[in-house]
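Asker: Each structure below is given as structure tokens.
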Structure I
Amino acid sequence: MSIDEIRDELLEFIKKERSLSETSQHFNISTNELMGYIKQLCDEGFMISTVVKDDDVQLMNKGTTDFTADNNYTIEIDSDNVKVLVISDTNLGSKYQQLSFINEIYKKAYEEGVRKVILCGDISAGLISPKSIYYNSLFKYDTSSQAEYIINNFPKLDGMVTYFITGEKDHSHELKGSESIGKMISDNRDDMIYLGPNHCTIDLVNRDKETGKILNSAKVLVRHPKGKVAYTVSYKQQQYISSMRSEDKVDMILHGHFLQCEKMHFRGVEEISVPGMSATTPKMKDDGVNNTVGAWILDVKLLKKGIDKVIPYFIPCYQTIKNDYLNVKTVSDIGQNVHVESANEKYIGPIYSFIKNGMTVEELMKKLDININEIYGLIETMKLYGKPIEIVMNDDNQLVFSKKRQRKTNKYASKNPDGLIETDLCIISDTHLGTKEQQLTLINEVYKEAARRGIDTVLHIGDVLDGDYTQVRKEQTYQLFLRGFDEQVGYVIDMYPHIDGINTYFIQGSHDETHLKNGGATAGIWIERCRDDMFYLGQDKATYSINNLKILMDHPGGGNAKSYSYRPQQAIEGLNPGEKPNILLQGHYHKSYYMFYRNVHSLLVPCLVNQSQFMKKMNLQNVVGAYFVKIFSDEKGNIHYFQPEEHLFSSKDIIENDYKKCKKLDIRKNKKD
């Protein structure tokens, strides 16, 4: 007996853990000969575990994929700048897939010059046991049909390449005996490159065309982790980055699986959670999973080594299409691979074509020589293969066929910006003017950048002043260079940047409020009275409206949470029905973070002040910077694109004793000396 003669049966037999003695008896060969065969199979790439247990060797076939391997891939780019479409969890083969949205996103990205796509796992719906209550959530039930569907229907545009990893749903094909669906897809689509299971580190490399020398490079880790989603959106991502050793750090991490949307800069790593592209499945509902649907377009600029800047565009999908799998059309401009029909499809295809709208059921029964029960069974089979058809009663009380397609009622958020309203905002917070740690020079830099971009609206999310806490924090007396209401408010009136054409809308925070508590004076009111470019909106919270967008400005109380997302999640969930804004902006925490949660775009806005002694004592991180936000919305205020661009300053940018050196920024068209 040779290995070729027993290969398939042996591999199948040891898919369950078997002892060496049991297996040798089953095949009637010696244990030594069997171990020789096991060695040959391992050399061919099969991962067969051999563990001594209970005084015998235990064998188990774990397939051909090493799910723990470190996968690496290099993508060559032509310059120090690259645009990438990032998607995840497409769930194709499920009745809840949203291929129409995937198609729209691909077309939109293509129009904007994107030619590289990264898909962060679970491209397929995977296999579900027929015994499971969720079995009927599929319309493609096995590996070959799901692979064929993806090969023939995934968007295919000239010059656009999709790089993808696989996730736990994709791996169900291998774990139940089939080959890797990732390899099956990649082998049949030259525009889809399989990077491996679970994770892959991509090296973005820009080389000199003549010498081949690397000019710019960055490492991007694409992950599809396992496990349940935590309540706090950012918790597991922060936990993962915190666990990384310095030598393991990459420049950017793209996370699939969590079905969440967020972006943060944490421990020197750009982290982006990529939402799914599937409607909420019955299992998601039962598990209480918050399912965010959308995609990212990332405009990445590289340094010689690392990432200089990431400008993100988030494209949300607010409403998914019911039964999209029945109506969706394939997007391709360079032809598809040959479609391999199953036996059932070959049988029902001609029948479906033969049936016309209004044809009576009786006519088809006679044509096929089948009974009414078989007709209903045929209709159900057609639906499973994506051929929508119903039996209805006509005006003459006859049963007839109706092939009318469902109307798509939703409008995807990926419309062309042409015709949409563009809103550009500069958003700052926590300037704490009056403290020796203030950074007025950096505030001026932000305003000059806003002017350069043509932005005319700045939103300040509170703590304009450092206030007067000296009654409860005695040490603040020695940290202020301006004391009391008159000095601090007067300083803002005289020194806060003024650029013709730019208006600042601001709320008060807890530090500003100390003047009200100590002496009954509201700083914001007096600043507005004396500055024609500064408008006070209220204490702690205010709603600013522009172009039918509802923006909630919030300067909450309380301390920092370990998870960046916890406080904004609390705020959004605390809103009464009908009160949700389009955008939530939170100051106070001195952090920088973006999240799309329950259809609200939320930002934690960084500060523009150096770290105080109090924050040092409490070990609180102090992120210095601002946001430049570009929004495309329709006339009703629905946001179609949201671009939250961070403008961060490093510790090298902080100016010691800036309060002694800074000058007023005052740019007026008709300024008189």
Structure II
Amino acid sequence: MMERVLAKVGEGEITIESGAYAKLADGAVVVRQGGTAVLVTAVVSEEPLQGIDFVPLSVDYREQSSAWGKIPGGFIKREGKPTDREVLVSRVIDRPIRPMLPEGFFHDVIITALTLSADDKYDPDVLAITGASAALHISRIPFDGPIAGVRVCMVNGRFVANPTYEERKGADLEIVMAAGKEAIVMVEGGAKEVDEDTLAEALYFGLEAVQELLRAQEELRRRIGQPKMSFEGMELTEELQNLLEAYCSDKILKSFELEDKRERKTYQSNLLKEFIQVHQIPEELHFKLGYNYKKLISKLMRKMVLEGGRRIDGRGPRDIRPISVEVHPFERPHGSAIFTRGQTQAFATATLGSPEEAQMVESIYGGETFKRFMLHYNFPPFSTGEAKPWGPPRRREIGHGALAERAIEPLIPKEEEFPYIIRVVSNILESNGSTSMATVCAGSLALFDAGVPLKRHVAGIAMGLIMEGDRYVILSDILGDEDQLGDMDFKVAGTEEGITSVQMDIKVKGLPKEVMKEALHQAKEGRLFILQKMYEAIPEPRGEVSPYAPKIEIITIPEEKSLLVIGPGGRNVKEFRQKYGVSVWIHEGGKVSLTSSSKEAIEEVKRIIQGIVADVEVGKVYTGKITRVEPYGVFVEILPGKVGLLHVSKMEGYIKDVRLKYSIGDEIVVKVLEIDEQGRSKLTNVGLSQPA
């Protein structure tokens, strides 16, 4: 029997229903808003996985073209591997759900979200976040929820919850967030250089907006919820736990004095082996012991920060690691930079291309669109000292690239100002925390080096939090260990003027608004410090693009004459490329881009195109070429593709035999006498000086 609950969010209503579809799943719901509907299922394995110390959660979000009444593009005509959009939505579902599954629960949990219907108003991504929570909440899977997803935009100075696609177009701020009754647990979004207080207000507006969705999920569980399954935890006996703490605590504290990441990890690993050997711990307890050893490291690290204000590498809470910047370290990339912060190092390149190299994106709400700016992030295993092959981009790499791309994109100049397609690639060479924010810094530096006229540099910083009861310490520029062991990973990117991108995952409940604002303002302090270092390295974009970059010029023609420029079967465009080495790309609105390595070739093709689209004018004098000679006159091409007749009766002087006077290919100066009803030009050369 189907059960349905209703919640009001912003100006719209969202329904959550269960019992009609996917009844063999442990939990299944359909979440609807307007004409958009998402089916979300949750399934759990009967037996726990062995040999792992993390929650084996897997989330797959899928959009099928049929949901919005389309047939997929391409040759195969069916959906293939997940798109970047699907990967990014899967991540925003995964990140808030994962901390809500209990510690020590090692059963496989699979969340699948399938968009069933998509209208032209509401995005299914935030509905899928709520759906994942609801499916888990009513199922037998242990879950410390519910949570709910909401999109918050600032449109014309006011906050809007779950706005339509049309409203989102004019937004100065857009974030997707997930929250519980008292806590914000996940944030992902961007803005057009908004201030810290505005972002904080947006977050707490979103927290209030999800409360109805939480009440609806509680009501649905009250009606059809299943008893939660039991599981074996990872706790040690009290005796063994006390023995572990007594033997290892002081030595772990000593390891925190080691600034080098690999040296510290090696020391801690050897300490655990030593404990096992000295106390002859049975092999069947090794895995559980290792799990609790990591928890002990976290506990001691947190205590050290809270009580002594000292971090793993000896820094204070607000200190930023040493920064070095190298601009244009290699010759051939159009722009490049290496940004190093402590043991985190990013090498970024900026490449400028022609409009035809834009990336085509097929989306659920925009149809087929083209991206002018792309940022790709790579995380090779050598960056952490791992002996692994370098495979294709994983979900984390796609997510970090999207975060950095969103940070820089608001500063990318409009096509009218800078007609290039722009691609930034960041390769992480060393990793010890905040590689995505190092990518933002390196990417901005590389764009300045490439001569892209950004108005300002963009920098990013990752913030952390250690919180116990009412005591807390906010950490600037966190290390990898502080990310894993702390209570918050808060990445903030922007300029001196404001925030452009944010990503946050919080593990504590009930984070006060004052703490959130303090973290944002401390992030600004760190960001301004990093920006100062960047401006010292390259204070403004270079005045010219690299000599290795293509030359591009955009001209405007009457839109109705675009087909004339293309030519029959694309003949003209092919000739421009083959004969002159110029790529011609026709855009909407009559814009034509010309790309070549030669400025002279662009000028020649531009002259030809202007001739093609020009109209022949009566009374105007032209220099043309003879294309055909007949006894009664010659045909002259006065503009590309436009031929007129110079009749023998309209020629200068007496001509006995036209073929003796003129030849094909001769240049001749003529004047247009008239254009007949069929558009044919009649010419004369009487009284006009001719080429020598």
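Asker: By the measure distance in nm of label points 7 Å out along Cα→Cβ at positions 469 and 629, tell me the structure among I, II with the highest figure. Display every interim value, and only then the final one.
Answerer: Values: I: 2.6; II: 10.6.
Top value of distance in nm of label points 7 Å out along Cα→Cβ at positions 469 and 629, among I, II, belongs to structure II.
Asker: Output the label of whichever structure in I, II has the greatest value of Cα Rg over 2.2 N^0.38 Å.
Answerer: Values: I: 1.17; II: 1.24.
Once Cα Rg over 2.2 N^0.38 Å is tallied for I, II, the winner is II.
Asker: Could I ask something else about it? Of structures I, II, which gives -8000 when helix-only ellipticity at 222 nm (-39500 (n - 2.57) for each DSSP H run of 4 or more, over all residues; to 500) is computed from the coordinates?
Answerer: On the way: I: -8000; II: -10000.
That value comes from structure I.
Asker: Given a value of 2.7 for distance in nm of label points 7 Å out along Cα→Cβ at positions 253 and 477, point me to the structure among I, II it was derived from. Please report the intermediate quantities before stating the final value.
Answerer: Values: I: 4.7; II: 2.7.
Going through each structure in turn, the value belongs to II.
Asker: Out of I, II, which one gives 6.9 for distance in nm of label points 7 Å out along Cα→Cβ at positions 373 and 605 as computed from the coordinates?
Answerer: On the way: I: 6.9; II: 2.6.
Among I, II, the structure yielding 6.9 for distance in nm of label points 7 Å out along Cα→Cβ at positions 373 and 605 is I.
Values quoted throughout were computed directly from the atomic coordinates according to the rules given, and no laboratory measurement underlies them. Keep in mind it's a predicted model, so treat the numbers as computed, not measured. Cβ atoms are built from the backbone, for glycine too; each structure is taken alone.
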